[in-house]
Structure P
Amino acid sequence: MGVEKMDKSKAIKLIQDLSNARGISAFEDEVTGLFKREVADTGEITEDHMRNVFVNHQFNNGERPVVELDAHSDEVGFMIRAIKPNGQMMFVNVGGWATVTIPAQKVKIQNRNGEWISGIVSSTPPHFMTAEERTRLPKTTELSIDVGASSAQEIEEIYGIEVGAPVVPDVTCEYNEQTGLFLGKAFDNRIGTALLASTMKDMANEKLDVDVVAGLSSQEEVGDRGAEVVVRKIKPDLAIVFEGAPADDTVMPDYLIQSGLRKGPMLRDFDSTIVTNPHFQRFALDIAKENNIPVQRSVRTGGGQDGAIINRYNGAPTIVISVPVRYAHTPYCFIAYKDYENALELAKNILRKLNAQQLSKF
């Protein structure tokens, strides 16, 4: 079957649609729906009850090394914990948030009918704060979500919101043609999701020397839970992880910047969960150099991603190709189209050069 490749206008729309999609951990249905639509003609698609999606390249034959392409679909968000008598709703964080970025944000809450209700994260107005309270950061337990209700009965009967309801920031993704920048939410990891879909589309008509299986995994933000299931099903010999990594060019001195915007995808050597296979990493770096693809190398003192789970399953050599995300894990983030484009080109060129003999050298 002939599959049309991803052009720039389609890629921009895909990235925007994925950013706008609402999907905290375990509630990734909107995201998986978009992804499945995008890769519909690229191979066999299956989905499990965790919302993990698998795509087998149409030319896989089961007799070659298996390469897993991974990205996670979920975003950081919140969940309704309790409804107070006055209609204010307590919530918990789903994924890692800095509390300072949460107050006064507009959010969407999904009710029992699947409708998304607008609300705001409220806190005590300064008029009612002590001098000490005005100068310290609020705790999440001191914040609440307000949809304009005045009682718990209203929340139940009018808004249809229940305990356990998912909550996401209410942000619409924008693209600036002049700067080539996106401004939106959830680029960790909707940009990885876009890369996964784009790679499968662009490579759909190519006959490779490896079998390629895409695994769009769920629940990464709460402990890489989907990846644990995905890797056991795919059983990869090798893996490439697509991520949206925190950009450091606004917080680090020049000599420590390793994931700057517009400087190319970031190849991770080390984080708190994985030491990247140095042979596979060198292979990727050499391919980037041969094809004039700018890349950044990163040694992180923290962080983590699905690659650690994949690598620990059977020792499969794994690399992480990341697009830098300014202000990751906040409601508003920047990414650069050029970084997405270069990450895609790097992944495709790596796949074209992989074979059993090359794998034996890793």
Structure Q
Amino acid sequence: MILLLFLAHGCAGKPPVPPPPPPPKVTVVQALRETITDYLELTGNSQAVNMVDLVARVPGYLEKVFFHDGEMVKQGQLLFLIQQNTYRENLAQAEASILQFRAQLSYAESQLKRYSDLVKQDAVSQSDTENWEFQRNSAEANLKAAEAQRNLAALNLQYTEVRAPFDGRIDRRLVDPGNLVGSGDNNVLARITQIDPMYVYFNISDSDLARLTSRGSWSPKRANELQRPVSAAFLNETGFPHQGRLDFASISLTPTTGTLLVRGIFPNKSGKILPGLYARVRVPLEKRSALLIPEEAIAQDQQGSYVLIVGEGNKVERRGITTGPGVKGLRVVESGIDGSEWIITEGLLRSIPGQQVTPERSRTAGKQTGQ
């Protein structure tokens, strides 16, 4: 009797079994269909549009330097001054010779006119007239030679002033004042580089060139195609912040590499792009319709990229996908979904394939593309 009472008391005190927890909540979105542009991403390097070694074109002692190493200079700005006194004297001497031969020419012409009148009166011989004609022609030739010497002397005097051929940045000077320049190997004074705009050279492989031409998106044979937009990034820059245009394509592929040399030109008013920088280049191919999903919806495992979708009965399904380029914070999906699926973006760790979830629909994908 006591045993029965004890068993009855134990059964009466057992708590009820709790109900199972509700399915975990997850946020789901549908893929967004948009028109996107496919790009060809390549690598290249920057080069200056113009780079010139400033040389001494006349010999002489370097008197003055009018710039600081590495500074920006303007076209026509005076940079170096070579000793001028000798060249000024040469110019003055040439101008004096012009005056001398001009006077001789004037005298010879007057004498020729006088003897031409006298020979008609048989007052002088024909040979006298011919002699003054010779004197006139000689004086005229001497005057032209003197004028040429004057022009050469003026040009040499002009060469004593070394000026910037274009706007750009000048490197350090290679010769200090007081040194003899313009003779022997001591001719290069400094180097000046035009940095705005800047060229970027890159090579397109034959396979990528086939993609460009087969889609009808580019033909280097047409001049207007060389104005197509191109973007670039340098150093640790993210994205492709520099916008330029194509302005040159080689007429043939390089046989050894099977690539076509192409050039883009980019504004560089800030001067941040330096010659010789490694560049990432992006060239537009064509526009097409594509499906895009948020980056956070994509997971990786040994089989590749996949997403978790909410299927029939709110059960989680794994769906393998092939991804494409990123666009406006989203990722292009090339295959694996058709756009009708509800894809889990939040709560992936709580989502197990085959188990039920409680989906909450969101339009996050559509909002992100408006950024």
Structure R
Amino acid sequence: MEPIIIDGSLLEGGGQTLRISSALSAILGVPIRIHSIRAGRSTPGLRPQHLTGLNLIKDLTNGSMEGGSIGSTEITLRPGPIGGGEFSVDTKTAGSITLIIQAVLPCLLFAGKRSVIKMKGGTNVDMAPPIDYLTDIFSSFAKKFGAHFSCKLIRRGFYPKGGGEVDLTVEPVKQLTCVTLDQPQTIKCVHGISFVAGTIPIRVANEMASSATSKIQNSLGKIPVRIDQYKDDKAFGNGTAIILSCETTDGMLLGGTGLGKPRSPANQVGQEAADELIESCSRKVCLDQYAQDQVIIFMALAGGTSRVLVGPLSLHTRTAIHVTSQLTGVSQITVKFEVIDLKTQPETFVIECKGIGIDNTRL
């Protein structure tokens, strides 16, 4: 079979196209050729975390890949059957472990057995959701599709050295189930963590938590807010971060995150995390900006029609819809996405998808 051609420069023009297309290539068993990889970035081509994810998918499927090297702007992936089992990967940099998981998780759900992946890299780094978001928030959405996974955090790793360690365990499924998450949400409470690592004093964690709490309660009212503050003695290197989670009366979880950087005031980091959370909570949506694009592949693969209530569509989400629609077009049942503008509130939408209902023939 000739590879399906994917233009990596379209829309988001970054790693999202790689993650979605390589995952679907493995699940659907179709070869792909991606060109103009990360053409929209200042340093085009594959970076260590992208190559690590691609090599892992190649190994999971006992497949082959052409063009797999740092800086490559074109690759061809020819996957075999998804085997599952135990694997180890190391970006040898601060490359995001979370972004690698985004690529391999859908594949492992359609493996023939439980998989355990020991991963090394960055756990809390810029331009990627923190590992805490994946374990504490996104996992709750995955369960609604019937997908179960766990991430054991061995130690945190930050930019520039990385050194973080995570053990990912994924249970395979026979078929993902559709979800209906389209009702406006009411805030119940907010909880979170604020931490420092290395030589950073604990007062920085306290300041991040205090500023986030004040911003949330000033914007959303006197709702209960609990943010635990601590020093992570197991982490590799210096770092600070705050991860917030808003629980709704219907049990939805919405997230907001802030990552400390050199010369960034602690109160500013806390306010940035609060702003992200407030954006989702004020719109009463079911999915925040991070979950929005991650559920697209789950909706496409599930059986039946899924509906999710979201805020403004991110470029990552539009990219995920485009690539997913293109690749699932090779199946007998074509996936169909529709974005419905509710008009009752500015920039609030329902994403509807009739999935292809793919079966895991390896179980």
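If you work out Cα Rg over 2.2 N^0.38 Å, for residues 93-308 alone for P, Q, R, which one comes out largest?
Sorting by Cα Rg over 2.2 N^0.38 Å, for residues 93-308 alone in descending order puts Q first.
Just checking, which of P, Q, R has the largest value of relative contact order in percent (Cα under 8 Å, 6 or more apart)?
If we compare relative contact order in percent (Cα under 8 Å, 6 or more apart) over P, Q, R, the biggest value is for Q.
Compare volume of the Cα convex hull per residue in Å³, for residues 45-156 alone across structures P, Q, R and report the one with the greatest value.
Biggest value here belongs to Q.
No value in this document is a laboratory result; all are computed from the given coordinates. Remember, it's a predicted structure, so these values are computed and weren't measured experimentally.
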